[in-house]
Structure P
Amino acid sequence: MDNIDIKILSCLRENARMNASDIGAHINMSVSSVIERIKKLEIAGIIKQYTIVLDPKQIGKDVFAFISVSLEHPKFNDSFSTSVQKIEQITECHYITGDFDFFLKVVAGSTQELANILNEIKSINGVSLTRTLVVFSTIKNNVSVLPDARF
């Protein structure tokens, strides 16, 4: 991967629907070269998927929270992970170090919905403690990070 690939990735990160001719014009490269490079990035697994980013307010899901979860014992990790996969409003789940075992990002339409989700999490077998942080506003929210430029 070189700086040209990084420029292509930057364009796609900004707008995954940007076509090869627009990317080529932006970085001064032929359409066929851009397409070839994108295919190589996909084959290499650097580009994992293309997706959309929804405006949470427009779909009535503008209550965000981060929930830290402690489990009684590591033997509950797998069943907890399986349970979390089934809760659609949990958009991220990270296994972490520190005072808690898991860190969840939750998106809800109201504080009542958030309370229901929290109660569902608390009822998962092995959950011993949760700590919830409600988000007032989001300052930065990039869905991916670009590789460092190579000079």
Structure Q
Amino acid sequence: MPMESVVDEVHRLGRGLICITGGEPLLQLEDVMILVERLHWDGYKIEIETNGTITFRDLQKHASICMDVKCPSSGEESDLSLLKDITTSDSVKFVVGDLPDCEYAGEVMTEYRMKGEVFLSPVFGSDYSAAANFVITHDLPVRFQLQLHRLIGVR
């Protein structure tokens, strides 16, 4: 979609909060930057979900960031050095598929003392109880979050 069509659609929907997600939206960083600045000046609150492989610092002037730290079971990796740029306006999310993912999340939280809110979200269909028990027994400072969109059938 051309940029003006995206902006027109956002205006047509009339919502105050916009979440830019993907795939990885920062693969189109220049266009996302223009869109975020435009929507910010139009009065929208903006959140960007990113996989933590591309720096997001320039976007934080006008948007909050949710960095999805990739856990081992995903087969992907995030750039953990970007966690230093997370502010109190941002958040970090760990999508965990198994106990080793939970342990990884705990290790990352210990090593990187993030300033933003932290979410731990079990993969749809995984053992939610095991993840919840891990959070409780290790007293992790996280919000436990189920993938609601998957539970209600929205992709």
(request) Can you spot which of P, Q the value 1.3 was calculated from, given it is distance in nm of label points 7 Å out along Cα→Cβ at positions 65 and 81? (result) Q
(message) Please compute Kirkwood radius over Cα pairs in Å for structures P, Q and give me the label with the greatest value.
(response) P
(message) For relative contact order in percent (Cα under 8 Å, 6 or more apart), which structure out of P, Q has the highest calculated value?
(response) P
(request) Assuming 11.1 is mean count of other Cβ atoms within 10 Å over residues 1-8 as calculated from a single structure, say which of P, Q it is. (result) Q
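No value in this document is a laboratory result; all are computed from the given coordinates. Quantities reported herein were computed from a predicted structural model and do not represent experimental measurements. Cβ atoms are built from the backbone, for glycine too; each structure is taken alone.
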